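What follows is a set of structures for review.
No value in this document is a laboratory result; all are computed from the given coordinates. All values derive from a computational prediction rather than experimental measurement. Cβ atoms are built from the backbone, for glycine too; each structure is taken alone.
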Structure 1
């Protein structure tokens, strides 16, 4: 009797823990859906001017309109595009009329098209403020001599191009000679795997309950 009670108690505790974890993941799924909906709504808001003191949390995805002149050299971030293959994101410094220098993610160019000494040109960009979280300990160091990078690192790129640590990812670019295809910010890249994790925890709870029932049955068989 004590063995069966101990097995039953272990089974109940295990099921409670697993169901609790599944419920937590389910709540996280709902929360992430709300966040994605808010981001999607904000991305398409009317553009505003650049904030005087940008905040990477408050101003993330804020639509903005900037005008100025592309200056200096460019950086190229190696990427892979569906149905296209290897390409580069073109990152340039833009100097605005009031003297601010910011980073512009102008979009993608073919992998074999690396510009050098492009003449400065005026441009009007509508895009979204973004602080991509792409670089980690596994990201290779950039080839600074060639200007080829393997992730967008706003802080390091700003230091390299002598700009504010502020990036606008272009949605549209009006320039005399646009040379990149914009890759606008979307919510598509924001993962929401919590529903799958919830189903896994609930599945484990069912397996745990089945194993507990089997264990109790085995104990009962030995005692009769």
Structure 2
């Protein structure tokens, strides 16, 4: 069995090398590939990635224009050859050492999709923005109302799933709307979904955090769009 770690990356020159190295140190006892999709970074990230491209477990793909996280993920999924896909952000907010517990429900035959959760169980969490946590919980609640799931963290980066699921859905959202779109379409498949508590080391905006209130507004639109019309 093979695992594909897909990393959408935009302007993460300070962290992308460390993220890839952390993934390489995780002992999975499974074949592994790391697919980094650079979404037209302009801060030197692309130069860093060219040095990583020579590693036999790492494949780097370069977008020629900035298209957004969802588009970068679709590119990565198209190049993934693993049986299981792990989505990993290019910053250091999420810890790859937790892959084993994220994979366990799938490897045990209990789940086809596993979500991490920053709000249930897990280990240490950096204390940061109050309104971000409220926004995340609101978006998760709204999403749950349309999907009839009881997720605690719909917007989390860590989503792990069998690659075969991608053959049953069509993903369209180019930017951060990927999260609610993916969740809506997973819920319609009726596959077993598990949630695993994870640690979280959030960043401030000064440290490079990118998501903002406009992405929250877009997420509401996407939840309603796929919840009401199922496009």
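A value of 0.95 was derived for Cα Rg over 2.2 N^0.38 Å; which structure in 1, 2 was it taken from?
2
Assuming 13.0, 41 is Rg and Dmax of the Cα atoms in Å, for residues 60-131 alone as calculated from a single structure, say which of 1, 2 it is.
1
Here distance in nm of label points 7 Å out along Cα→Cβ at positions 28 and 108 has been calculated and equals 2.0, so which of 1, 2 was it run on?
Considering all the candidates, the number was obtained from 2.
For mean count of other Cβ atoms within 10 Å over residues 76-83, find whichever of 1, 2 sits highest and give me its label.
2
Can you tell which of 1, 2 yields 3.0 when distance in nm of label points 7 Å out along Cα→Cβ at positions 68 and 140 is derived from it?
Label of the originating structure: 1.
For relative contact order in percent (Cα under 8 Å, 6 or more apart), which of 1, 2 scores largest?
With respect to relative contact order in percent (Cα under 8 Å, 6 or more apart), the highest-scoring structure among 1, 2 is 1.
Given a computed value of 3.7 for distance in nm of label points 7 Å out along Cα→Cβ at positions 44 and 180, which structure among 1, 2 does it belong to?
Structure 2 accounts for this read-out.
Using the calculated result 0.55 for FRET efficiency 1/(1 + (r/R0)^6) of positions 52 and 172 (r between Cβ atoms, R0 = 30 Å, to 0.05), pick out the matching structure from 1, 2.
Only structure 2 yields this read-out.
On to the next question. Computing mean count of other Cβ atoms within 10 Å over residues 12-19 for each of 1, 2, which one ends up highest?
2
Quick check for you: by mean count of other Cβ atoms within 10 Å over residues 36-43, which of 1, 2 is greatest?
The maximum falls on structure 2.
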